[in-house]
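Presented below are the structures under discussion, each in the form of structure tokens.
A short reminder: the numbers here are calculations on the coordinates, not readings from a lab. Bear in mind the structure is a predicted one, so any value in this text is a computation, not a measurement. Cβ atoms are built from the backbone, for glycine too; each structure is taken alone.
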Structure I
Amino acid sequence: MSEVKTEKLAVLIDADNAQPSIVEGLMAEIAKYGTANVKRIYGDWTAPGLKGWKEVLLQYSIQPIQQFGYTTGKNATDSAMIIDAMDLLYSAKFDGFCIVSSDSDFTKLASRIREAGLIVYGFGEKKTPEPFVAACDKFIFTEVLRFKDDDDIEKIDRKTTTELKRDTKLVNLLRNAVDASSDDSGWAHLAAVGSNIAKQSSEFDPRNYGYKKLGGLMTATKLFQIEERSVGAGTSKAIYLKDTRKK
């Protein structure tokens, strides 16, 4: 039996542009994509504003990198992160990077890493500038990482069917993905739809709408026929979708 490959990831955190309250959810999310072989966080650790981060670094084995602010108005932390990221990239020991920041200064870095053939996962608040979000293969808004349980997302911030249908950008994204993934009869496998969405929109995440899984979000829109089919000997199920506008 061949061994399943685990992606080796370098996690770089901008302490000035990320909150310690996300750390538990952040590490759990990163574990979905691979193993964090390097975990570094950058900031001026003499500053009282980073006290909250200091309290969680040992618990999650995150290495603090000291960076003094040499001049006013210049972000030395960003420069240190970028330099380290390039050193790690050239080491050729990693399959991907996780950049944790809401700062657009990392847009070029994300693009450069992707040019080298590595995957980039971005993590930042919803205020993160669009160029940085688009420069990543996948971007996760950290607001969804603050919840202790996935069920809390549904209780607090679930969008209704009416709200989902009014979101033109979302509706077009979902319909285009189903259309691109469908067979001649118009039916599309949910997994294929998810893959197509990821290629179209790096920031898409059903949790942003209050749903744990893509299937739940697709059902809630009431824009698609949903069909559950048996796979193989019938022990497992697969979900298929079809645009309700198609007969």
Structure II
Amino acid sequence: MRLYWDEYTYPEIEELLQKNPLIILPVGSVEAHGHHLPLNTDMLQPLWLSEEIARKLNAIILPPIHYGWTDSLSSFPGTISIGFDTLKNLVRDILGEVVKHGGRKILILSGHASTAHITALRLASEEILRMHKNVKIMLLSDYYIAYQYRGKLVPEDDSHAGVIETSRMMAIREDLVKENYKFERREEKRYMVIPDYGEIVPYATFSNPKGASKELGEKLNNLILQELIKIIKDNFEL
């Protein structure tokens, strides 16, 4: 079975949609993840999960959205942030087209989990749901599940470019992970608005990745996958 929507001809997609499959929209970001992880870290993780889910549940994966809202790290070279409204409208338009062609069960899986980014995805989903009562949309970041293991498998304060992300990337694309990393986190003043996180994390690493391993990444990826499949089956009644 082909996994991606755009690998099919239009008559084939028409036939597939008659079976009411789960349709997955992976969303990522192009964002600095320290000196040790690639800019597409937030894209490779949900793509891996999407492909595993598609194989197990006969789902179809839409062409991924590689860009997201990541303005607070946009001062780091290589980071490409798109506007809030740009992201919201893009996702809304994609979902609208999918629904027009008969898609009724949609999972938006985002590897990037910043509040503004997720809010844009949620508002886009809500617009579609107001217009189409027979459609179901689930929205989450895989990090909502991954962070359940903080204080258990990883440090309690683990965050961006830390142990979880480094380990998962070792398991997914070990060739892209550098051995050397730089970590420094400066003190934040409570309640102060910080438009540029480079002032706090000069190496774009929010927590120390020390202790990351490929074995831990494989374990985390599989735990996240199992939990995701359970949530999908429960919510979409598969």
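A value of 0.10 was computed for FRET efficiency 1/(1 + (r/R0)^6) of positions 86 and 182 (r between Cβ atoms, R0 = 30 Å, to 0.05); which of I, II is the source structure? Value 0.10 for FRET efficiency 1/(1 + (r/R0)^6) of positions 86 and 182 (r between Cβ atoms, R0 = 30 Å, to 0.05) corresponds to I out of I, II. Each of structures I, II was scored by relative contact order in percent (Cα under 8 Å, 6 or more apart); the highest score is held by II.
Here Cα extents along the principal axes in Å has been calculated and equals 65, 45, 31, so which of I, II was it run on? Going through each structure in turn, the value belongs to I. The value 12.2 for mean count of other Cβ atoms within 10 Å over residues 174-181 was derived from one model only; which of I, II is it? The structure behind it is II. When helix-only ellipticity at 222 nm (-39500 (n - 2.57) for each DSSP H run of 4 or more, over all residues; to 500) is computed across structures I, II, the figure -11000 traces back to I.
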